[in-house]
1. Out of P, Q, choose the structure whose coordinates give FRET efficiency 1/(1 + (r/R0)^6) of positions 206 and 238 (r between Cβ atoms, R0 = 41 Å, to 0.05) equal to 0.50 when calculated.
2. For structures P, Q, which has the highest computed value of mean count of other Cβ atoms within 10 Å over residues 182-189?
3. One of P, Q was used to compute mean count of other Cβ atoms within 10 Å over residues 230-237, and the result was 14.5. Which label is that?
4. Out of P, Q, which structure matches -5500 when helix-only ellipticity at 222 nm (-39500 (n - 2.57) for each DSSP H run of 4 or more, over all residues; to 500) is calculated?
5. When you work out Cα Rg over 2.2 N^0.38 Å for each of the structures P, Q, which one comes out largest?
Structure P
Amino acid sequence: MNSPATLLGRRPEARSAPLGTTLLLFLLVLWPVASSAKDDWLPITPEELALKDNPASPGSSAMILYREMHTDDVKSFETHYYRIKIFTEEGKKYGDIQVHYWKGRGQVKDLKARVVQPNGTAVEFTGVVYDKVVAKYRDVRYMAKTFTLPDVQVGGIIEYQYRLQFDSMRLYDTRWTIQRELAIRRARLSIRPYSGGLTSLRWVMYHMPPGKKLEAQADDTYLLELENVPAFTEEKYMPPEDWLKMRIEFFYSSGLPLGPDFFWRRVVTEMNEGVDKFVDKRKELEREVAQVVLPGDTPETKLRKLYARAQQIENLSFQRAKSGEEEKREKRKDNKNVQDVLKNGYGSGFDINLLFLGLARAAGLEANLAFLSARSQYVFSPELFSAAQLNSNVVAVKLGNQTLFLDPATRFCPYNLLPWEESGVKGIRVAAEGDLYVKSPDPVSAGAVEERTAALRLDAEGNLEGSVQVVFAGQEALRRRLDALDEDDAGRKKMIEDEVKGWFPSAAQVDITRVTGWEGTEEPLTVEFTLHAPGFAVPTGRRLLLPLGIFQSQQQHPFQHAQRVHAIYFRHPYQEVDRVTIELPEGYRIESLPATRDKPADLGRYRIAAQNQPGQVQVERLLVISGFYFEKAYYSLLRSFYDEVKKGDESQAVLTVGEASGAK
């Protein structure tokens with residue numbers, strides 16, 4: 001839940017002055033890359049004005065002609081300069097500018113912008129710049145300076161530049177994400193590193209063109225120049241952009257030639273000291289364990305009870321951001337150890353995991369903290385000497401001959417289930433000895449189940465109505481509970497209602513009658529509703545054509561394109577189970593039913609079957625996706641599998657007027 005920096009007593013977002021030792025430097029956390037400003041506009045060439053299209057990608061709406069960025073770790077600022085050529089009417093949208101920054105961590109200064117018309121006339125921007133909240137995380141706000149350039153024309157150029165001045169000494173890990181939505185014709189990127197103490201700047205490059213590297217300059221900076229950087233291609237179900245984009249990760253370490261194992265052992269040593277200090281209240285923990293577990297409990301029963309006890313702590317990491325006045329009224333104190341957590345009854349997610357760790361150890365179980373790279377953002381790279389990539393933590397407990405990875409710090413997370421972003425990822429184990437690297441278990445489809453049961457009636461006009469129960473279990477329940485965390489009862493109901501309506505044609509009416517399990521952990525989230533879908537079955541003379549995919553009528557094929565650029569990435573494997581009974585209109589019988597489709601495959605299984613019962617048709621559908629990451633080479637196989645799913649979901653039962661037959 002928290003960064004390793006917390007172990008040193010700092011907030012995860014804290015920035016620190018030079019510390020002089022590698023051990024402290026690598027524990028500083030990541031700050032998002034920002035940018036900034038120059039004093040003058042660079043001259044625009046006649047060739048840039050005359051350019052009509054991107055030669056490398058004809059039909060582009062716009063392209064970045066020039067991008068310049070300079071990172072200065074000595075004076076703690078960054079600068080950015082963008083020059084964008086507009087090719088089409090669609091490209092004019094790039095005249096809406098957003099400059100992002102973290103409020104309280106830095107300030108945007110020297111912001112300038114201008115429009116250069118196709119004839120070369122330049123018009124400086126003198127309009128209003130607005131502040132906009134892009135995202136909030138507790139008391140941290142991700143902001144944007146926003147403005148719109150007037151009179152942007154096809155064939156024209158827009159330019160803007162600014163400086164981001166940081167509020168304290170800039171000495172932390174930096175990422176240059178080079179690729180953008182638009183192609184870049186030419187880029188000039190430089191960095192001036194801090195060079196005091198025993199530190200030196202190092203970096204790891206990802207997806208860079210062959211032969212490209214940073215070159216040391218006479219002014220003690222490093223320079224990278226690039227040409228014809230392709231635009232980043234977005235696709236549905238692709239890994240996080242930060243995995244895929246051309247980028248450079250910078251970090252500071254000592255000048256010693258340390259290998260990854262040596263570096264991470266030193267990290268573990270430092271972290272372990274912080275963990276032991278926080279949980280070093282054995283008498284208090286043993287007293288708490290005695291109140292929670294019974295002498296005859298099995299080790300797993302003990303662990304389950306202690307997990308539930310840890311989740312009883314008020315989790316401050318999953319509360320809305322509060323104003324300064326609210327925080328003053330609450331008068332909450334910081335927890336310095338697990339005794340404080342038990343006494344106060346509240347704590348951050350990290351506090352809760354450390355409490356659970358201490359309770360497990362006090363119960364005689366072998367338990368250690370593990371820091372992971374959550375795959376919603378990072379992939380752990382041992383060669384990148386930066387603890388900033390370890391942005392999540394869990395507790396690893398040895399139980400018999402297996403190791404369980406548990407995270408009571410995630411609100412609503414059931415025992416022995418990890419949030420999807422913490423599953424199937426690598427990290428390090430915080431222990432004085434033993435294995436250094438760890439990998440959390442891969443998620444399985446049984447850990448994310450959506451089960452729908454419906455009792456419906458069809459009339460002679462093709463209208464479908466009745467009652468439906470939906471049970472969300474595992475990851476499916478956890479995701480919806482977390483999404484609704486800040487909603488009241490009305491907001492929760494609307495959230496579910498909007499989702500359910502999306503399963504049916506726009507004319508369908510959905511009335512949520514009951515939702516149970518919002519505050520649960522182990523039990524599923526259950527939704528009950530009534531459905532009225534006019535014209536669901538299509539009349540054709542004396543027949544009705546009834547689609548068998550009741551809940552899939554609006555579902556699009558996820559992989560319609562013949563070609564694929566990136567790997568295929570789902571959050572987790574999953575299962576969909578549908579059991580539907582449809583009562584036939586009076587006087588109608590089943591004329592024909594499609595054959596059962598049953599397609600097992602290495603990547604999952606799809607089955608849909610319809611049965612003719614007296615006065616009704618029963619439909620059972622199963623969709624299982626067994627993996628969450630598929631290399632691009634598997635795309636054709638995956639696409640073919642979903643072709644079969646689409647065909648099965650669109651298959652129809654044919655109903656006709658007349659006495660019932662024995663059709664199957």
Structure Q
Amino acid sequence: MAASVAGIALGLAGLLAPTAATFSISSNLPLLAFQIRVDPLSSFFVLIISLSGLAVSQFAVGYVREFENRYSIGALGGLYNAFLLSMILVVLADNGFFFLIVWEIMSLVSYFLVVTEHEKAETRYAGFFYLIMTHVGTAFIIVAWLVFYQQAGSFSFEIFRHPPAPLPEGFRTLIFATALIGFGTKAGIIPLHVWLPYAHPAAPSHVSALMSGVMIKTAIYGLVRVYFDFLGGTFPWGWGFIILSFGAVSALLGVMYALMEHDLKSLLAYHSVENIGIILMGIGAGMIFQSYGLPHLAALGLLAGLYHTINHAMFKGLLFLGAGSLLSATHTRNMEEYGGLIRKMPWTAAFFLIGAVSISALPPSNGFVSEWLTFQSLFLSFQIPDVLLKIMLPIGAAMLALIGVLAMACFAKAFGISFLAMPRSAHAREAEEVPWTMRIGMGAMALFCVVLGLAPMVVVPLLDRVTAGFTGTTVAGKIVTGEGFALAPGLGIGFASISTPALAMLLAVLIPAALLTAAVIGGRLRKRFYKTWGCGINLKPRMEYTATGFSQPIKQVFDMIYRPTVKLETEMLEESRYFARRMRFETHIEPVFQKYLYDPVVQVLQKLADRVRVIQSGSLHVYLAYIFVTLLVLLLWVR
């Protein structure tokens with residue numbers, strides 16, 4: 001927590017500083033220098049990491065009690081702090097070699113945190129899957145860095161920015177593709193997202209909050225750093241369209257798969273895919289505007305993406321902490337075994353509701369502000385001279401609207417099934433509110449969400465300092481209007497405006513006024529308390545709406561995507577074939593990407609490995625012969 005406070009101070013200082021600060025320590029290893037750069041972009045991500053780290057660390061003080069006498073709390077705490085440090089160093093690194101070292105440390109430390117409960121087979125599988133995917137992504141990042149090194153002759157990021165000679169167009173395209181795959185794997189864009197639903201639920205909940213809320217954002221940092229900084233912000237419009245398309249598909253499919261999940265942490269993991277997609281939609285729009293020489297619109301799109309980056313870190317961290325509280329109280333992640341927890345855990349319910357409202361982008365929440373800015377940047381595409389993009393970007397806005405509706409449906413399910421009605425299991429009936437140490441952590445995250453929603457006039461100027469260095473223009477003065485109480489992203493054309501503080505004040509006045517009016521008109525009301533009417537039958541938990549029933553209509557609407565498998569078994573009474581003795585219903589959706597993309601690749605690699613294995617004979621003489629032949633070939637080649 002103390003380190004996070006220091007990180008918050010560093011982040012704010014870097015954002016407000018007039019120039020970037022650099023620090024460097026040379027090493028005896030060739031090509032490696034411990035170089036650090038504190039500029040607006042790195043400072044912004046340091047601020048995100050530190051704000052999340054402060055609240056999550058407070059929560060962890062109480063949460064790790066669950067692991068006492070089972071695992072080493074000292075090892076867990078040490079790995080947790082190393083994880084925070086590695087993420088800070090990733091966004092501060094100013095040398096490609098140093099970046100790769102701390103990037104690998106971040107990946108390995110997070111792997112060890114994921115497999116904390118290593119005695120469970122599913123946890124070991126999740127960790128193994130995550131380890132493979134993160135190293136595949138790292139391999140592509142290495143390729144991008146090597147292309148820069150070939151042209152610059154150094155791993156210094158400063159030389160990446162200002163190479164001795166301009167990069168050939170083919171190399172620039174190669175860097176774009178390898179960076180997208182490398183960082184996209186860590187971010188979890190579709191179809192590189194498959195590790196998230198495994199790793200995030202398996203990790204301890206406070207670690208999940210950092211992985212989903214913060215760690216995957218280091219990939220967003222990497223993409224912005226490469227495209228807008230190293231490549232100078234000059235690229236064809238097609239690059240931005242690719243980023244926008246990947247973002248739209250990831251956001252839509254992410255929320256659709258989240259709707260089908262009944263494991264609360266898996267549901268939240270899929271929503272990370274969704275929100276990374278929304279972030280990329282803003283960044284992709286900014287890249288398109290930049291390519292057409294519209295710097296003000298480019299700044300708006302990039303600003304919207306970065307605003308959603310910090311918003312997602314806060315509300316997703318809050319929701320994972322809420323899920324951790326439910327897991328701590330009920331010892332299950334299955335929402336079907338929850339119910340009635342609003343009475344048992346009112347504080348957790350209130351904080352989870354704030355997170356649900358925020359991620360659903362309901363006004364005046366922080367999620368609403370950043371998604372609304374993204375909407376405006378997409379609608380302003382009429383200023384682009386290309387007719388195709390004038391059509392495609394509004395279609396992206398329509399997809400974003402559909403994504404928002406599905407997100408609201410998903411969190412109506414998540415909150416309603418978890419907290420409302422009657423307890424469905426002994427776990428829920430015996431649940432108790434979590435300790436104050438955990439409630440304070442959730443409260444801090446909830447407070448961050450509220451502030452980011454009600455004070456965009458403070459956040460936008462800070463983000464403007466980040467985007468100005470990449471687009472060459474400032475837009476905060478044009479966006480923040482109404483004496484600092486409204487946002488008008490039309491950039492001078494009067495397109496649209498909104499004030500979240502005014503909305504909040506309006507709600508604060510209208511809701512009590514409506515209640516007061518009802519009390520005055522109704523006069524003295526006679527209250528009666530009785531059981532809910534159930535057609536003369538006493539209500540039981542088995543009669544409640546389930547998460548499966550809630551999502552069933554959506555599954556039927558999108559069955560071409562989900563490709564559900566349904567199995568129904570009915571055993572009839574011997575006395576009459578019209579009355580059932582027992583019925584069993586089973587349904588699951590097909591893991592399309594894993595079945596049709598990853599499994600075939602794994603099968604090919606396994607067959608290849610079986611064929612190559614014949615060279616491993618176990619004979620020392622054969623191995624010496626391999627070495628001898630290799631030396632001969634090298635000597636002949638050098639000659």
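1. On the way: P: 1.00; Q: 0.50.
Derived from Q, not from the others.
2. Details: P: 19.0; Q: 26.2.
When mean count of other Cβ atoms within 10 Å over residues 182-189 is calculated for P, Q, structure Q comes out on top.
3. Values: P: 14.5; Q: 17.0.
Among P, Q, the structure yielding 14.5 for mean count of other Cβ atoms within 10 Å over residues 230-237 is P.
4. P
5. Working: P: 1.12; Q: 1.04.
Across P, Q, Cα Rg over 2.2 N^0.38 Å peaks for P.
None of the figures in this text is laboratory data; all of them are computed from the coordinates on show. The structure presented is a predicted model; accordingly, all values stated were derived computationally and were not measured. Cβ atoms are built from the backbone, for glycine too; each structure is taken alone.
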